[in-house]
Each structure stands twice: as C-alpha cells, then as structure tokens.
Structure P
Amino acid sequence: MKNKELKILLSSPRGFCAGVERAIEIVEKSIKKYGVPVYVRHEIVHNKFVVDDLKNKGAIFVEELEEIKDKSRPVIFSAHGVPKKIPEDAKKYNMTYVDATCPLVSKVHRESENLYKAGYHLILIGHKNHPEVIGTMGQLPNGSIDLIQNEHEAKKYDLKNDKKIAFVTQTTLSIDDTKDIIKILKNRFPNIREPLKEDICYATTNRQMTVKNIAKKCDVFFVIGSRNSSNSMRLVEVAKKSGCPSAHLIHSQSEIPYDLIENSNTIGISSGASAPEILVKNFINNLKNRFTVIIDEIEIIKEDVVFKIPKKLN
C-alpha cells in the first residue's frame, strides 16, 4: 500500500535567533576559556535539548548564585536578562561573570532606566514570572514599574502618582496581543510615551509573520519548542488566530499525534527561537517513515542579524 501523501509547509525563518546563537556560543566559549565546570544562572535558553547538550559539555545550571558552591568558577547569565542585583551580588562574591543577555533585551533595560531617570513611571507589558520580565523589572527600584499582562489589566490600571508615564514590552510577545493593550493604554493615557523603536524582537516578529502567512493553508500546525518558551507558545496562538483549525506545541515529552496527521493533507511546521534545527529535522524524518512527504519551504524574509560575543571571550 502506498503511503499517504502529506504536504508540509515549512516556515522560514524559524528556530534559533541571533540572541540564542550568541548565548549558546558564550557558554561554549566560556567552557573553552575557563575549563569545566562553568555555571549558568537559569536555563541559558528555554530548550531542554540545548540545556542537556551544554550540561554534557560541562555547564552546571542553577537558579540562584547562592547554589554555587565553588565561587571561584565563572557564572553566565541567561539570554533572558537578570535583575540589577544579580551582577552586584556576583561582584560581592568576587565571581567572574559573563552576561549572555540578548542585546535586544538589554536595549529594553537601558530604555527603562533612561525613562526612569527622566522622571517617568513605567509600565511593562509582559507575562508575570517570565525571567525576562523579572530581569526588566529588576532594573528599577520597587514601585517605579508596573506589569500589565492583558487588556483587562490595562483597562483597570490605576496610576498611583502624578508622574509622566511610559511603557516598554517584553521582547517575545505577539505584536497582535500588545497592539490591543497599547491601544487601551493610549486611550486612557493620551500622553503615554512609547518606545522609539518597537521592543518586540525582529526574530519574534519574523517567525510570527511567516506562521500567519501559511497557517490558513494548513489543516494542522506544529510548533517545535519548549513549554516554558514564550515565543514558541505565541507561535501556537498566532497559528490558531490566523485560521488554522488545529495548532500544537511539540516539546521534549510530546508524542507525535499521528492520528491527527493521518486525517490531514497539509500541515505547517515552525520552531521557536530557542529550538535547534535538529529537532525540526527529527520531526520531519519521523513523518517520512509513515508518509510520502512533499516539503514546500516558505521564506518570507531573510535574516542576517549577528550579535557580537563579549570581548573577554575572544
């Protein structure tokens, strides 16, 4: 019996962004320079495959600096950024540290600080407890920045002082979601100051744009990525909102839903900014074992962004 024919619309760009590539390279170069172990505070990027690979090479992951027994070993801060207090603590411990914060997140940190110094009260649009949000809020003194997560909170938000007001956003959100929140804030606070340049990162935008473009042509859409990866979860939402009846995250514990694929003629595939391409290849190879696969790679935009590695590692 001939295998069922399955068309795959493969989203491009997908997978690693420049910030993730830089963060992984920072860990690998630190291991080369300082030997093992090197410590990493928080998952360097939100992907189990990447984290496990770096563990095998000699990285030890911790949530807090206090967990590091041997303070003479270097520590790396994750791509999501850290509150100001963390590098200060590292200095107190006399620790060598390398900051792998994505330059686009650092831009939001600097922007927040400059606005605060210019007398603004800040609003951060983002998701509570996400490490990037903790890092951005941790740049400023308590009470000078408030988090808004959704339209409901934007409608209820009450400014407790008479300061000028400005907003910044988490870099991995969906443009559509923030658009509605920003609209409410601008209606309620006509003088609110917005970022000079969009905070949402180029890679998040590009991946969402491509998914939007192909989702409506698919019976099912799959996003390869981790459950704690904000940008991967947003891609699933974007696929659903863009007209694909069924969209799913494929993470490290996922079983491939063959029954669902069996009933489909066209499926879409993308991957989050912290998911390595090997995971996409493995997923497609599994499908090739069961179906006659025709792949159509849809590229909307070429990405050529590269971020420099800190000088101390060169």
Structure Q
Amino acid sequence: MSTIEQVRCLIIGSGPAGYTAGIYTGRADLKPVLYEGRQPGGQLTITTEIENFPGYPEGITGTEMMEDLKKQAQRFGADVRQGYIESVDFSKRPFTLVDDKGNTIMAESVIVATGASARWLGLESERKFFGMGVSACATCDGFFYRGQDVAVVGGGDTACEEASYLANICNKVYLIVRRDELRASKAMQHEVTSNPKIEILWNSVTEEILGDEDGVIGARLKNVKTNETRNIDIAGFFVAIGHKPNTEIFKGQLDMDDNGYLKTQDPSSQTNVPGVFAAGDVCDPNYRQAIVAAGKGCIAAIDTERFLNLHK
C-alpha cells in the first residue's frame, strides 16, 4: 500500500556525494531520508582498489568505502532506503516525489546526487574483464599499470587527457581512434601527438578485449577502412568515450548543460529551483573523483541547512 510522507530533506542517490550529504544533514538534525538509487554506493562499488582517497594509506575497495560512509550517515540519523525516485515535481514547495514502490514524499528540500554513468563500447569481453584490466578512469586505476603497456579508446578531450596521464606512468599508451582525426581541442591534440610514448591507431575499433583468468592481456582491433585486424599486447584497457549524467527524471525542471549535467550557481550547490541542490558527478563533467564528490556533498548539505533555516 502506497503512503504519503513529509520530510525536511530528501537525498536522491548514494555514493560519496549522497552519503556525505547524509552525514552532514544528519548531524544538523534535518532527519534526512536517502534513497540509494539503482546502484547503491554509486560507481565506486564497481571499481577495485581505491588508493587516492585521503585517510586510507593501505587503500580500500570501493564497496568497503561506501559501506563505511553509509554506516556513518546512519549513525547520525540518516534514513537510508533501498529503491529509487521515479518521478519529481519541483513546481512548488514542498516538492512532490514518487518512489519506485509508488510512495509519495513531500520534501521541503532535495539534494540530487544521482551521479553519472560511464559510456561503454558494449562488448561482452568488456563486461567480462571489468575490474580486471578494463576501466573507465585512468586517474583511479592507472597506477596499477605502472611500467606496462595500456590502451585508451576515444578521440575527445577526455581520451587525450587519459592517454597523457597514463603516458607519465606507463611504458606505452595506444590511443584507439575510430576516425582519422581527433575531436579534442588543439592543445590536447598537440599534447598527444607530440608524446613519443603515445601511439595513435587511426580508423580503428575494438572487436574484442583479450584476456585470461588473471585479466586483460590484449585487444583485437579492426581498421574500419581496410577491414584488416591486428592484436595489441596490453595489460590495461581504458574506455574514455564519455559519461552520461543520471538526470533523465529532472529534464524540463532543472537547468542542464548540453550534455545533461545539472547546472549549479557556483560556488554553491543551488540549482535553478530554490530548495533543490546538486552534488557530485551529476553536476561535475570535469573531475569525477570521489573526494570531489564528497566535498560537494558537504557543500550541498550546508546549503540545504541554511536554506531551511531561512524558510521555516
């Protein structure tokens, strides 16, 4: 049976941004309700070891870190719930939201922390070796391939940035580009083409990622102009063809950029709707790091507390 519930603060999404917002709003006695979403814990739960988050000198898995953040939010009173928000109405306060079970939540404030999802090639071998050599974040996982040969797929700024980053720590970087030119900015193009450790494979697509029980060992590529195939020996395969922010249910209600990322009124987390705030990858097309998302979650929580104090 569906219910109607009134809450002061509703947090949509988990992950570093959502859980951190839950910690801060919980300590502020806002009695937040947090919906974990379709992927509880966010993208970090499908990564392997995390070594660049402050406070974990020995590293930690993404799943363990998110469980720690969840418990900390619950300790301060956050009501963490399984499920996701299916529809929203931000036309007036209190805002009306409906979850996947048909329950209605009337919220005085909302923090959107629904994150973003990496775009993938769609290969079966890509899924098979995810976390075993296949990654969508060079900054997160590149360290594990220090001194080895790796490949990056993509021709835009993100792919070029990933390739340049990896070239600093890896033996060789193959940049697999579908076309005969890069879409990246001129500056990034120059950085990639002038780096002797980066080899650009033009007009190339990945047919299959090759591996064994230990993970990735290579990739089979096809030249789209000649149909010739070749294998490359690599230990890491990085997909850098973009991210898709999880903002579908907010279209027409919250301002977004051309790629669907929510716009906020910097330096705050305020969206175009007073009382609705955004944090984490859902509004960050540039950094996409757990520590940045956690900081944005803190900002959103403080902004929410101040908003509610002014609109009692």
When FRET efficiency 1/(1 + (r/R0)^6) of positions 80 and 168 (r between Cβ atoms, R0 = 35 Å, to 0.05) is calculated for structures P, Q, the one with the largest value is P
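With distance in nm of label points 7 Å out along Cα→Cβ at positions 160 and 216 derived from the coordinates and found to be 4.5, which of P, Q does the value describe? Write down the numbers at each step before the final one.
Values: P: 4.5; Q: 2.2.
This figure was derived from P.
Computing distance in nm of label points 7 Å out along Cα→Cβ at positions 32 and 304 gives 0.4 for which of P, Q?
Working: P: 2.5; Q: 0.4.
Matching structure: Q.
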Between P, Q, which one scores greatest on distance in nm of label points 7 Å out along Cα→Cβ at positions 136 and 224? P
To test your reading of the models, identify which of P, Q gives 27 for relative contact order in percent (Cα under 8 Å, 6 or more apart) when calculated. P
When helix-only ellipticity at 222 nm (-39500 (n - 2.57) for each DSSP H run of 4 or more, over all residues; to 500) is calculated, the result is -11500; to which of the structures P, Q does this value belong? P
Winner on distance in nm of label points 7 Å out along Cα→Cβ at positions 24 and 176 once structures P, Q are ranked, highest first: Q
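The numbers here are math on the coordinates, done by the rules we state, and not lab data. Remember, predicted model here, so these are calculated numbers, not experimental data. Cβ atoms are built from the backbone, for glycine too; each structure is taken alone.
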